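Structures follow.
Bear in mind these aren't lab numbers, they're just calculated from the coordinates by the rules spelled out. All figures in this text were calculated on a predicted structure; none of them were measured in a lab. Cβ atoms are built from the backbone, for glycine too; each structure is taken alone.
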Structure 1
Amino acid sequence: MSQFARRTDSPWRALVLVPILLALAVVTLHLWFVPPLVALCWWWGSKDDPWMWVLGILEAAWGVQWGAMGLYGLMDFPHHRGLVEVLWVGYALAIAGVGAVNRWRYHRKYGL
C-alpha cells in the first residue's frame, strides 16, 4: 500500500491548525516553513474533494490580511485605538458569520 493511499482525512488539521501556522509563519517572516505546511494541508485534506487543501491556504491568506489590517490600522490611527479595535474584531466576526451562514444555509461539510 502506498503512502498516498494511507493518508487520512483530517479536516480540523487541514482547515484550522495548518492555516493558523501558515499565517504565523508568514507574519513572522519564517517563509521556509510555508512549503512543508502547504504539503501538510494537502496531506490532511479530504480524499473525496482533492481541492479542499486550497481552502486552507486561502484561510491562511485571510489571516495574514487580517493581521496586517490591524497592524496598519494601529500604526496609522494611534489616537483612535478603540475604533481600530472595534473595526478589526468586527471584520473577523463578519467573516466568521458569512462562513457560518454558508454552512448552515447550504449544508456544506467543509465550507466549499
Structure 2
Amino acid sequence: MSFNRAILHDRLLNVLRDYSRDAIESRQVGRRLRDLLPRRLREIHRKHRELARSSGAAERMALTDADYLSHIEEIANVTHSALEARVQYETHMMLFEARRTLRRFVR
C-alpha cells in the first residue's frame, strides 16, 4: 500500500490498527521461528550425520541443506513483513499526530 496523505480520518485509524496488529503478529511469528531454528538444524544435522563420515561434514551439509535454507528464507520473509508493517504504522502515526497538532493550532 502506498502512502496517501489525503486519507480520511476514520480510514487512517483503521489503517493504524491493521498495521499495528500485523507488525505485532509478524514479530511474534518471527520470534517463534527463530527459536525453532536450532532444533531444525539439529534434526537436519542428525539426518546428514548418518550419511557423512565426520561431524564437520554433516554440519556443512546441514547448513547448505535446502530445508534449512528454506527455514532461513521463511524467517527472513516474516521479519521483513514485520518491519514493513512497523514502518507503515509509524508513518501513518506521524500523519495522525501531525493532523492532531494542526487541529490544536486552528482552534
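Computed values, structure above
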read-out	value
Entry that produces -30500 once helix-only ellipticity at 222 nm (-39500 (n - 2.57) for each DSSP H run of 4 or more, over all residues; to 500) is calculated, selected from 1, 2	2
Entry that produces 2, 11, 17, 19, 17, 14, 9, 6, 3, 1, 1, 0, 0 once P(r) over Cα pairs in 5 Å bins from 0, in percent is calculated, selected from 1, 2	1
When mean count of other Cβ atoms within 10 Å over residues 10-17 is computed for each of 1, 2, the largest belongs to	1
Structure (1, 2) behind the derived value 24 of relative contact order in percent (Cα under 8 Å, 6 or more apart)	1
Given 11.2 for mean count of other Cβ atoms within 10 Å over residues 26-33, calculated: source structure among 1, 2	1
Structure (1, 2) behind the derived value 1.5 of distance in nm of label points 7 Å out along Cα→Cβ at positions 18 and 50	1
Structure with the greatest value (metric distance in nm of label points 7 Å out along Cα→Cβ at positions 42 and 58, set 1, 2)	1
